[in-house]
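Listed below are the structures to be examined.
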Structure 1
Amino acid sequence: MSRALFITGTDTDVGKTWVSCGVMVAARASFKSIAAMKPIASGCQRSESGLQNRDAQQLQRLTTPPLRYEQINPYAFEPAIAPHIAAAAAGVEIDLTLLQRHYQQRLQSHQLTIIEGAGGWLVPLNRHHTVADMAQQWQLPVILVVGLRLGCLNHALLTATAISASGCPFLGWIGNPIEPNMAAMAANIETLMQWLPSPCLGITPHLNRFDPEQIAAAIDWPEIEKRLQQTHPHSQ
């Protein structure tokens with residue numbers, strides 16, 4: 001039986017990739033084959049193999065059995081701008097049907113698939129669809145990464161409201177202290193625990209370098225797995 005979950009954030013650059021990687025490492029306690037997808041990425045660099053995104057490369061390195069880069073990141077754009085704008089500049093329209101084919105292939109090849117969204121929950125992907133539509137069409141349970149900084153309360157509550165309105169199961173949230181000297185961080189975390197409708201699944205440490213094992217240690221994987229089992233699973 002295969003399962004999948006979607007990781008979104010309160011904004012861009014709030015640590016979705018590092019949290020996704022931490023979840024992948026933590027999930028090794030329960031799954032032998034774990035894949036990741038970053039369906040759309042902007043801010044890619046040119047390489048001998050074409051455009052590649054650093055975040056997607058980190059996800060690729062933790063995927064087992066391994067996958068080709070394009071299986072993890074089907075749409076790669078060079079400008080570090082909103083995906084629908086980057087796609088238009090490249091003469092491309094992001095096709096959710098194509099992305100769903102990639103997703104279905106991952107369900108067949110791996111026991112668990114982690115899908116990382118682009119930017120925040122309502123970032124446009126084309127003229128008609130947002131990141132939320134992708135998660136909604138695939139009926140994915142969602143984890144919200146809250147970037148802990150001034151303004152996070154409003155961003156988190158708005159995003160949680162939108163997730164709940166979409167019908168996607170809201171598994172919970174993970175706090176990431178992107179501003180380690182944030183004033184009243186503990187009080188903000190307590191407020192998030194009080195106001196968000198789903199539980200806190202971890203508060204990651206502030207890290208100066210990528211360390212997925214340390215991130216995994218801060219994540220409550222047993223609670224994620226329990227709540228994941230309560231959703232309607234996709235099966236192979």
Structure 2
Amino acid sequence: MVNHLQEQVARRLAEVRGRIDVAAVRAGRLPESVRLVAVTKYAIPADGMIEALLAAGCRDLGESRPQALLEKSRLFDRSHPDEVCWHLIGSLQKNKIRKILPRIALIHSIDSLSLAEAIDRIAEEERIETVHGLLEVNISGDVTKHGFMPDAIGKVIEPLRNLRHLKIDGLMGMGGLYSDPDQVRAEFAAIRRLAALIPESDTVAMRELSMGMSDDFEIAVEEGATLLRLGSVLYV
């Protein structure tokens with residue numbers, strides 16, 4: 001039986017997906033080239049929100065904290081086997097790598113070469129053939145934020161090509177908190193241009209751009225985002 005929350009979430013998801021589709025068409029893109037990752041940071045299993053998202057057909061779920069991802073994935077992977085793709089969108093501490101690797105589809109937040117190397121080493125030890133990740137880019141140059149500075153990306157790409165298990169699928173970035181949407185657009189466009197400059201190989205591909213959140217996702221779609229990390233815009 002569909003409950004009231006599930007009806008609300010399904011309606012909200014449909015509205016947001018409609019906005020994504022319109023933005024994609026406006027940019028001359030196929031709507032299906034954009035995936036929505038529902039951020040479940042503030043959802044707890046008991047409130048029914050995650051169940052409602054799954055019932056509405058949302059299969060990509062994102063968590064900011066590794067421990068929360070671990071707990072929620074253990075629960076929902078049992079009740080919904082093979083239905084959920086878990087994304088880590090927040091910082092990953094090296095002491096959490098071993099626990100989350102078997103449960104994660106994509107790490108959005110690889111922000112140092114040492115973290116990438118640790119992921120690759122632990123994947124080898126745990127006999128995990130492939131781990132997919134994105135390089136987090138500090139596109140604004142704000143020293144208080146995580147991520148590679150844009151001018152450092154070229155220096156780390158070559159060492160990353162030598163890793164056996166970690167595959168770099170693209171870049172992740174966040175737009176700054178600007179009142180002028182043109183400033184946000186400029187940062188998203190800069191991430192897209194940066195990705196286009198990186199030569200691809202068997203272990204480094206630029207097929208994914210994770211950018212855009214609840215306040216700026218339509219701009220992100222227009223600038224090439226393939227993954228949108230959406231939270232508050234989905235909640236009712």
Structure 3
Amino acid sequence: MRFAFVKFTAAAALILAAFSVKPSSAQNADVQKIVQQMDAAAAKFQSATADLRWDNYERVVRETTTQTGIIYFQKKGNATDMGAVIQKPAKKVVAYSGGLLKMYEPNIDSLTLIDTSKNQAEVESFLTLGFGGSGTALEKQWAITSQGTETIDGVQTAKLDLVPKQESIKKSCTHITIWLDTARGVTLKQQIFMPSGDQKISYYTNIKVNGKIDAKTFEIKTTSKTAVKRP
């Protein structure tokens with residue numbers, strides 16, 4: 001899994017001129033309606049699980065690699081925990097809680113630890129993009145443009161393009177497009193555009209909101225010989 005968007009160490013971000021145009025009053029009204037819908041959904045959101053597919057496009061080699069698995073998001077007070085199990089092509093277990101990101105690769109018995117506490121607000125702004133995050137909080141971190149609606153898997157979604165306001169995030173992504181089910185407060189698709197020209201597209205299906213999280217499914221089980229890395 002790529003961690004560039006979390007560590008914020010990519011090259012300087014490129015902000016496309018198209019995103020510097022101020023939205024019309026109708027555009028503002030549309031965005032504010034979606035923000036209010038997100039706020040209402042966030043007030044009821046406690047957790048979500050989903051099947052996932054991550055497509056990572058690397059511009060230099062013009063290749064796309066795909067990972068599939070399962071993921072969960074869970075509110076803990078004002079914070080959000082996340083866990084994922086990548087099942088193919090190689091198993092990986094990812095966990096985020098309290099500013100610490102962990103990735104365990106059982107095939108090579110390796111655990112990577114990344115302390116994101118200095119950038120915790122920015123990291124969690126990524127985590128809650130359409131998974132329990134409020135619209136009000138989203139507006140604080142991102143400049144939001146509505147791109148209308150689009151139906152995905154039979155669900156009408158609000159298509160939003162987000163340009164980061166934080167300089168640290170601009171180093172990692174130029175903008176993000178999300179397809180949001182405003183009724184449930186969940187994202188069905190995300191597309192992250194990076195300064196390098198790389199892209200990360202996430203698809204979420206079989207989404208279940210406010211159900212019980214099976215902690216054992218997402219548990220990281222290391223061994224006495226596990227190699228620990230702290231990049």
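Quick notes on this structure:
- Ranked by Rg/Rh (Cα atoms, Kirkwood Rh), for residues 51-90 alone, structures 1, 2, 3 are topped by 3, which has the highest value.
- Entry that produces 15.6 once mean count of other Cβ atoms within 10 Å over residues 43-50 is calculated, selected from 1, 2, 3: 2
Computed from the coordinates by the stated procedures, all read-outs in this text should not be read as laboratory data. Everything numeric in this text was worked out from a predicted model, so none of it was measured. Cβ atoms are built from the backbone, for glycine too; each structure is taken alone.
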